[in-house]
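Each structure below appears as structure tokens.
Each reported figure results from applying straightforward, stated rules to the coordinates on display, with no laboratory input. Since this is a predicted model, take the numbers as computed values, not measurements. Cβ atoms are built from the backbone, for glycine too; each structure is taken alone.
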Structure 1
Amino acid sequence: MRLITKDDLINLFLVGVSAVLPENLMRENLRIFGPFIKVSRFRFRGGAHILGAGKASVRMANEALRILRDRVLGGVVIGVRGGPEGIPGPVRFFYGSHPLPSRDNLEATDELLRYLSSLGPEDRFLFLLSGGASALMEKPIPPITLEDLRRTTEMLLKSGMDITQINAVRKHLSAVKGGRLAKITRARGYVLVLSDVVGDDLSSIGSGPFFPDPTTYEDVERLLKEHGLWDALPESVRLVVKRGVAGEIEETLKSMPKRIRHIIVGNNRTALLAVKDAARSLGLRVRVMTDLIKGEAREVAKVLHALARHVGVHREPFPPPVLMLFGGETTVSVRGEGKGGRNQELALAFLKEMREDLRILLLSAGTDGIDGPTDAAGAVVSEEDRRRALEMGLDIDAFLRENDSYNFHRMLGTHVRTGPTGTNVADMILLYVEGKR
């Protein structure tokens, strides 16, 4: 078997990304079948209204327009500013900001709400939901202002909460999340979901606009206090939570309407299985380990390194050389003033643990091509990079203290750069263990 390189890992990562591109997923799940529109295993007669929100929603909508043609009756889709443009036609496209909501997001959401609420029980709609919808589709519950919401969102993103916890809070501050959209329409709908959430929790993806929410205002109050955020939150946010706890604000949706169906068209496992097939074609021994990785990035890195060493030294539970695949989404508790993202921090923390007696390569990257507030998707490292870092005088501990993984990888040349991919199914980690040097 030939020596596996960093470029091989990057190319395999790109295979996984390609497998979950919106166009490919829509072609697999949407088609015309005589007088019917077929959506996965469901079908209905006539036409459909196209609605949606998320980073991938415009590309999903464009492909739906190509497939359904004159069966599209109209619609409203909210995409990310600077992303792809929607095809001119019966669907109106709006563009907002991410990860923090803007005035454009609120105005676009008002348009979507007006359209959705105008549909009757005889209408059918497709709602195209993907990562980023939590920010792009937003209508704060009064008296929360846009500025209060932005400030709260920033605090949540830096809190160390995982995405499920963050979305639990978001849902209870919003008039459109936590199943609230299902309450404002009488139409029948099919929600096509490109999942960016570990475990594909439909109540969390895009903050579950049509899906029942198991959390309550009491849960939100406890979460905010446990993470030390409560006293620093804007007064309007605390007021809404208090009113919710007191029963003065209606809770999120608690039971699933039969007229709404959810269909997961793509997820992290879809990407991992594509990588697995491509790796096997290179003659590699490959194992999909899990798509449920969660936790603090630097702690996950320690566990992954311990596993890699165990495989390399003890040759179990399978002998090297082997490529192990992981998916999920870690978190970073930001304490420093540096620049980075969860994948870059995971790779940096992994590099700190590496030794030169084993040949190990690790790639950790976001399938959306954007890791935190940076222009990198993630990073790829080997044991040789640790030696180079020492020779260059780069103090890994200092960069970790400052959460400055971006600048470390920039100086070392270990970034993975893809540019925005137009899709998002969380992160992939490719861990290659060749064995003893």
Structure 2
Amino acid sequence: MTELDQLAQRLLASAVDGEDVEVCVGRAVETSVRVHGGAVESLTVAESHGVGVRVVVGGREGHAHAGSFDPDVLSSLVAEARDNAAFAEEDDRVGLAVPDGVAAVPVERWDDSVAATPIDDKVALAIALEAAVLGADPRIRGVRASVYGDTRSETVVRSTTGIESHTRGTMASLSTSVLVDDIDGGTRTGGAVDAARGPVGLDVDTVADLAVARGLQLLGAVAPATGRPTVVFEPRFAATLLGLVAGMLSGERVVKGRTPFANRVGEQISADVLTMYDDPTDAASLSAAAYDGEGLACRRVPLIAAGVLDGFLHDTRSAKGLGTRSTGSALRSVRGGPSPGHRSLHVDPDRGDLDGFIAGIDDGLLVASLQGLHSGVNAVSGDFSVGVEGVRIRDGELAEPIREGTLAGSIPRLLLDISAVGADLERQPGGALVPSLMIEGMTLGGGG
């Protein structure tokens, strides 16, 4: 039994008859290196500890949290949560997770190189990335940021209902944002990121090449004319778009009536070329996990099957609200309570790829940047209007770049207007595995 398990067990011993208690204990060490001009601009190595307690008694739930493992701080944590429960309103959805018999799929998320790699070597990666960008093209004016980051974390969830889970993981990343002189005297930007379990898996040249190419791609961009082009999303933007869809398939949103997809299970909500699911058990995904935030085994969760809505993402609370079972989809921090969400979105490949899509389009837009996704999307209705940059497609070839445009529509309509799902699956730094998408019917607005 580890130190975190022992700490959780000691706190559970404070439970009294008639109440359920859950303890979530976490510890993390994070490193962040930011360089500029070949020198370190900032360097941070921070360790954090946290303990969260939930007490459920009489249909009421109380929370308490501490950012320390100090015994004096933790000695009254369960009692504090119990007191908070007394002031909460009764709620028939309140309750802790109970083991459901689903076996956890072992997922190894730990890389010893995160802790073993000297700080100087981590700094060297960020400096090498900046140098690679600056040396790539004479039009590169500078680098806004060249950043290395990593984290190693460990979490334990235990409860009086029989939950016992212990997870740990590492991640490292390299990212940059380049500044490019444009022909009109302005500045274009391009960014890229790479992520791996540890620093040994990061590729400086790939990040530099992608960032530079994305910056140069938009040189000479103009405001677009208003129209309804066929819109092509390469895998990184397809992942962003489908992540918005998955957010609307949260069981909690369904319970609260805050999604356009409530009460539509079994209905066609998308073109039949789309099959999408959440698969945290995929060991190749950086967001894979054996257990969810409530200590239940993670599992593959079908969401859309050949265009038909298959189900929602549930934690214990949302599942109770709809009379079903948790899908092992609880996300949480030590400080807060659980809520349902996706970890590792997967889309089944169909046919074609980005180049093939472009070659078959007479009037289209290849998306290169999306802005305002969080503020520009109404998660209740699905309506959206977001800023876009990209490259117009004319007669099967890339033409002029555009900026200061907007894409507008609605998520429910957009899903039905998917005309092609590619076979060019690409793993994203966040863990998603998705191909390119081609969508008809979206409105492109601009002043051109």
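Computing Cα extents along the principal axes in Å, for residues 15-254 alone across structures 1, 2 gives 58, 41, 31 for structure 1.
Here mean count of other Cβ atoms within 10 Å over residues 31-38 is compared for structures 1, 2. The highest value is that of 2. Out of 1, 2, which one gives 5.1 for distance in nm of label points 7 Å out along Cα→Cβ at positions 71 and 399 as computed from the coordinates? For distance in nm of label points 7 Å out along Cα→Cβ at positions 71 and 399, the value 5.1 is produced by structure 1. Among candidates 1, 2, the computation of log10 I(q)/I(0) by the Debye sum over Cα atoms at q = 0.06, 0.09 Å⁻¹ that gave -0.30, -0.68 used structure 2. The greatest value of distance in nm of label points 7 Å out along Cα→Cβ at positions 79 and 111 among structures 1, 2 is that of 2. 1, 2: which one has FRET efficiency 1/(1 + (r/R0)^6) of positions 367 and 383 (r between Cβ atoms, R0 = 25 Å, to 0.05), as calculated, at 0.45? Matching structure: 1.
Source structure of the calculated read-out (helix-only ellipticity at 222 nm (-39500 (n - 2.57) for each DSSP H run of 4 or more, over all residues; to 500), -6000) within 1, 2: 2.
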